[in-house]
Structure 1
Amino acid sequence: MGLILLRYGELALKGQNRPVFTRRLRHNVRACLRENEIPGQVDVVGSRLFVTTDEVERAIPALQRVFGVVSLSPVLEAPRDMNTMAAQAVRIARAAGVGSGRSFRIQARRGDKSFPLTSPEIDRELGAAVVDATGAPVDLSDAADVTIGVEVSGNRVLLYGQVYPGPGGLPIGTAGRVVALTSGGIDSPVAAWMLMKRGCTIIPLHFRHNDVEMAKFLDLCRVLASWSYGWKIRPIVMEQVAVFDPVYRRLQDLHEERWTCLMCKRTLVTRATAVAEQHHALAVVTGESLGQVASQTLENLAAISYGQRLPVLRPLIGLDKVEIMGLARRIGTYDISIREARACEYVPRHPLTRAGLPGLQKLLSELEEPSTEAAAREALL
């Protein structure tokens, strides 16, 4: 059986609440193994999690998608004996290709101070053994080709030669539930992912306006689900026409089509708030970034949020498009988002870019009043 060491970061700062977070992380790691049909056992030992499995190579890429895991390493165990430790260090060095043209360093961490050698002494003795066995040069800087880590605990020693990055953040399920407005574009799935990284469970909500974007949305949800160990993602779909068309017709009656984009987003956020309340979620998440498009000026964002019953979270607010695209590539949503797109049919020729609060309040009061034209249409029907 192989052993994988999982490291967490900010969870260590949680004080008396840390057991709550580590239990959730353990639960999510188990869910990861189960959903990928990888047999294994998950144990918490001190400030570390360990996965014991005979399918280490298959487990590593899956575990790299568990939020709360900062990094992970396949490790070899050794008793607290320098000769055995040296043999394992040589084994790791050879497996990593350490040799005359490939440098290495040893980095020991003596967690148990009763061990007779200090960390620098462990470094020197194990380093000498690797040099004797491989003839490799020693490089004590970060430029070393291979770093062999050594962790000395009270009852065993762990050695590793590879460190794989994890997503970090907090375990999913530790920060509450949110409804994530999700289109078929680049930004909104990244925003949902960022809330997942902060420990939120997400409910993706899509307002369908054509089949092309709907198909992209469902594919994006499948990618997000591959990061959502510990929480099953259940997408919700509503028809955009049913939600927004009455508002749009009223805007036409008032000859205020320039408000269309802003009022559309506001209407969808309002409906998302109702969905959130129904599902006991605490906030609505959007993919808006300040100044990226006409509806995302600071004035318009304030107008969208005005009077909403729940917080509207915008995790991309300070990122530019290049940064968002980089995140989309990293999490696996980019190629789906850039597929064939169908534009929204409601986009006006001259959208409003800077809505003022007095103008918004006036328009909202007018939208609540029945128009003469609307009454005439009803009479004809």
Structure 2
Amino acid sequence: MKTTISVFATLALSFFSGALQAATNDAGTWDSKAAAAYLDQRAEWWMGWPQSVRDHDTFCISCHTAVPYALSRPALRSALGEQSPSATERKLLDNVTKRVRLWNQVEPFYSDEKRGAPKTAESRGTEAVLNALILSNYDAHAGKLSDDTKLALDNMWALQLKSGDAKGAWNWLNFHNQPWEAEDSQFWGATLGALAIGTAPGYSSSPEIQSNLKLLSEYLQQGLARESLINRIFVLWASTRVSGILKPDQQKDIIDEVLSKQQADGGWNTASIVMKNWKRRDDTPLDAGSDGYGTGLVAFVLQEAGVPRSQPAMKNALSWLTHNQDKNAGLWLAYSLNKRRDPASDIGRFMIDAATSYSVLALSDGK
């Protein structure tokens, strides 16, 4: 259940006179059918890509394509007149469920034996959180906690760290890639764990998880001040699902800072909210304009946090999204933070996949 945060008093402080262009909220003009077609096609490509194939006829769950797809695709169901998950969603869910049920038999996504790969523990921790998040999201749409989701959550808790600086979090993959597999991504992973807990129907109040949840909340609190804005955006989202993760003044501070980063055209730039001084490996300059990932993510989370669609900042954001969808392809553009990539290539579309998913969530939220 969403926790509505009182933001009306703080929104005025976040506007600079004349900084935002006036825009009309025409949030009904985007093409949901084209967006669904793009997301389905990209999920199908990922599931069949040789580099994503794993043992037991399964495939890797990617932070850039598969996870955003699983979070966003159900939001299109009403607009498309669908009564149940699409065939592509079903394929993804079957894969996740299979790996959850065979947790002690399947190999990790990445193992120590592969040269240069992160440790097995990092792969296991990452997958455990992502599995729980995906299944919890689908259970939320169904309105009932399933046995498979409960098992995925049990797998996740079994790998929660109980000592050290990261006590309360999970080991996380680090390929030195922003924004999901970098030096600060363990904190991001912990926010996804919190989202899984808060999204699973009726689960966050379960007595048996309260000590684990306390460790997670303490970890998020201890690291909050030093985290990038994008990580704090995710913990803001998690705080709308699990009470007590953030105090009201912390929620307010994050909302204010996010709004201060809104660009004149109504959008947000992803590079402006990640780790400070982040640079691409090929030394090419980071893109400075508004993009679909930054704008879609921020617009969605702000709505989850109680910012109404009628507010000027949100109207500008939603207008940016409706005006910047490629309606022929169904997508929203975003750009790699790690090197200059061809956006027409499959790898170059990884950020576009996430951008399209979060733009869908932002435009569908509240409908």
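1, 2: which one has helix-only ellipticity at 222 nm (-39500 (n - 2.57) for each DSSP H run of 4 or more, over all residues; to 500), as calculated, at -15000?
2
Out of 1, 2, which structure matches -0.42, -0.57 when log10 I(q)/I(0) by the Debye sum over Cα atoms at q = 0.13, 0.15 Å⁻¹, for residues 149-252 alone is calculated?
Source structure for this number: 2.
In terms of distance in nm of label points 7 Å out along Cα→Cβ at positions 61 and 277, which of structures 1, 2 is highest?
1
To test your reading of the models, identify which of 1, 2 gives 2.3 for distance in nm of label points 7 Å out along Cα→Cβ at positions 325 and 341 when calculated.
It must be structure 2, since only it matches.
Assuming 0.55 is FRET efficiency 1/(1 + (r/R0)^6) of positions 125 and 317 (r between Cβ atoms, R0 = 35 Å, to 0.05) as calculated from a single structure, say which of 1, 2 it is.
Source structure: 2.
For which of the structures 1, 2 does the calculation of Kirkwood radius over Cα pairs in Å return 24.1?
The correct label is 1.
Of the structures labelled 1, 2, which one yields 24 when relative contact order in percent (Cα under 8 Å, 6 or more apart) is computed from its coordinates?
This figure was derived from 2.
No value in this document is a laboratory result; all are computed from the given coordinates. Values in this document were obtained by computation on a predicted structure and should not be read as measured data. Cβ atoms are built from the backbone, for glycine too; each structure is taken alone.
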